[in-house]
Structure I
């Protein structure tokens, strides 16, 4: 018998998976035990950021504040609630066949894009086929690699047929739907839609000032879940975090995400702000090009691992976080789990490099081999101050063992083209990777050789990993699948295609004048919940 899912017509006090914005209790954030006054419509939220926005297109967007704006402007078939559970969105119900190969979704009727055109199953099929189209080069393509085909059964029904059973496939469908009538004849990489997006979500795109990078969204008064309480959201971009902090202190902005620990400590006792501390679900890691002439040598990657004192790095950079030893979140692993396999040991690092033929013949502190310095060119996002601090610390640790660390700054991921890579030849990249085991499901697809996930500047290939990854996709037993995750974790950690550093804690602040804000500040940062915010 097929499994069916639908939206209940009633909700009890302890149910948390109903996607409606009219069944919530509104509580005063300074005193959760006191019910606040009835929410009123009106007002504006000013959201400050130091990162410049990128294009706003769910097929392509993968960075900056634009990833958050996608959640406000668009909808998917399903979405994650603040607890990370899958709940209905555009689809009001769905069926899953007994063999878990066929998913049939039944769409809400009379949902309209912001230009008034109704959203139908044709738009869903069009969106997913764009994602899997090789020529489009969507970073989300690998998430749908198991799909055989998409069928429109009628105006409000779409069927997705898989090639093989994939556990938790429903998680891969948290993808946002774009309008076919606006994009079917467009080059999705170069369309004005990317800067003037039209979706079906709770907020409409209004304006993008290309000089100041201010973006204005206005409430969708015809939104199918009920119009947002706020009239508008204004995104204001500042040149750096110091300028953003000053704007927050002047009450020029209401919301700032990803504060520094120092700024959080200043604000946590200030009654003018509600502040939040959230352990992130991401690893900070240095990813290597394992095809590079230097880094394709496992022994060199092993020596680098022994050169990094992770605990001291966390302390020196003043970042609160957990020491990381692989792609999975430390909380998801049992016991110490390989913790000391690549312990900090600069002496061992020097011996390893010496045995691989690296010598300091020039007596300049940098090892050489066959006339080439042992130099690692590292990509660093210029707007991330924490990354810069991390690199300063690593620069000294690497120098201690004879490795030269050079920095290549970039301002936008769109810069990282094939031409850029050929010209500058970076060998490594510091960035965040998903790490948490959530609801017995984790995405380790970044390391799968067929992955198209964001950040795959260089292809990593490990036949054993691929075999286990593919087994994990079809393994039904939760405990057995967990064992496969740990096996994959061990393979990646032992092979060191990346140096995993730490899992950070994030800090956020919002003006105390806004209510019903807590839902945003959970692990998965459900930005669409801003539609529930209101002014006192």
Structure II
């Protein structure tokens, strides 16, 4: 997983441009940059914007524009932004209720003598819980503002809660942090990404989000080690010499020794994006809580996979480097002999899910093989960590089935859109989620769904889809780059393109690999993503370009 900490930047002062004209006018997003004073509670490396307060005799339009610009300054509870608000309204406005990310400019329209509307196209919203939701609609967002005069100066008497930020400003003053929950077997730690203001109280925000439970779309697929009702007993977490001291309410006293150890592991993983935290101590209402060592029962979190490409080439399934190959024991010749269209190798290398022209098979290293799904027109099959094979027809996203290790079929209630085609369906390594890359009449849709199971761990349903930022153009393939990131391959006007989308965040481009690529597989992080070209070459990203790894094959397989 990539390091989310940014390098040190200047402390910027946001200056604003010329007055807006009455009626419909554009709100500018640029201006001169000046050196400002650092804020004491700001973590090193964070950008601090110091917006200006109201200018004397400003028009309503300028007051509105400057007020929106002041949303870049959260210092002292957005004190500068509140200077633009009427005395009776300043304390009622809640800037933390939401953030709307606005990639372009906005325009104002006057609707009455004391009322303006501000319209813009949003790219994402972030709610009070830190949940980032990309906007799929192109319908403009319209916000309404009322004005009143106080001592001869215009002030805002009514405004929507929340702030409006450009993407660059949002990325500067907010940080992504994953809070971690468990799969139902407590084998895996599962990330749930949130966005919080970059400030010294981030550890408290993270812990509070963790105790509040998982995001709606993940509910039912993950669990927490904390007893229900547990909260922070103090208003803030203290960090001393790298140790975060977390004081909990008495609800935590009911946790067993193993649960306490899991609680500590959950918090430590959730604090992993904080450079200031390297250990966690638990207490209940100031009394230290004894926590045993988890030992061999420690949960997995985004384990590494072999950095070498896994290929079907020369009649074998093997790991390949520039000078040698390493056949997969027990599977190398058997898998290759099936004329596979896709291969996904289990984490223990004891089995593989193999897609073929006659259906989906499970092939075992002990020599066994079973055709588990003989339906025609299937998307590439995928495994979960418990050995279940998941299968869905390309032309019917509602017909998802999961096959037990003994081959027994279980119909899974699907929430995928019925009017799209399935390009890729891949279960995450932790077995709690699946990505689905869909072709919606030539355009891509990218969603992640939770995998719901009954008390016997039998899959029963998909959770509500979480829309990710979809790649441009016609979708070709998608993969898990790591536990928080999906990499997708698409064919757009300029050729093939790889897009990296965060589960609960924004997207970035990994550039355009040459050679008409057809397949993409993930490794451990975006730097280890690989694509297979039409002529069998395996490419990997290097900065802004794609380079040949020096190996080639007929098929590029996925490692779990």
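If helix-only ellipticity at 222 nm (-39500 (n - 2.57) for each DSSP H run of 4 or more, over all residues; to 500) comes out at -3000 when worked out from the coordinates, which of I, II was used? Here the read-out was taken from II. Match the computed value 0.30 of FRET efficiency 1/(1 + (r/R0)^6) of positions 400 and 528 (r between Cβ atoms, R0 = 25 Å, to 0.05) to one of the structures I, II, and report its label. Of the options listed, only II reproduces it. Which structure, out of I, II, was semi-axes √(5λ) of the Cα gyration tensor in Å derived from, given a value of 46, 29, 21? Traced to structure II.
Can you tell which of I, II yields 0.55 when FRET efficiency 1/(1 + (r/R0)^6) of positions 96 and 184 (r between Cβ atoms, R0 = 30 Å, to 0.05) is derived from it? That value comes from structure I.
Structures I, II were shown, and relative contact order in percent (Cα under 8 Å, 6 or more apart) at 9 was computed from II.
FYI, it's all coordinate maths here, none of it is from the lab. Note that this is a predicted model, so its numbers are computed, not measured. Cβ atoms are built from the backbone, for glycine too; each structure is taken alone.
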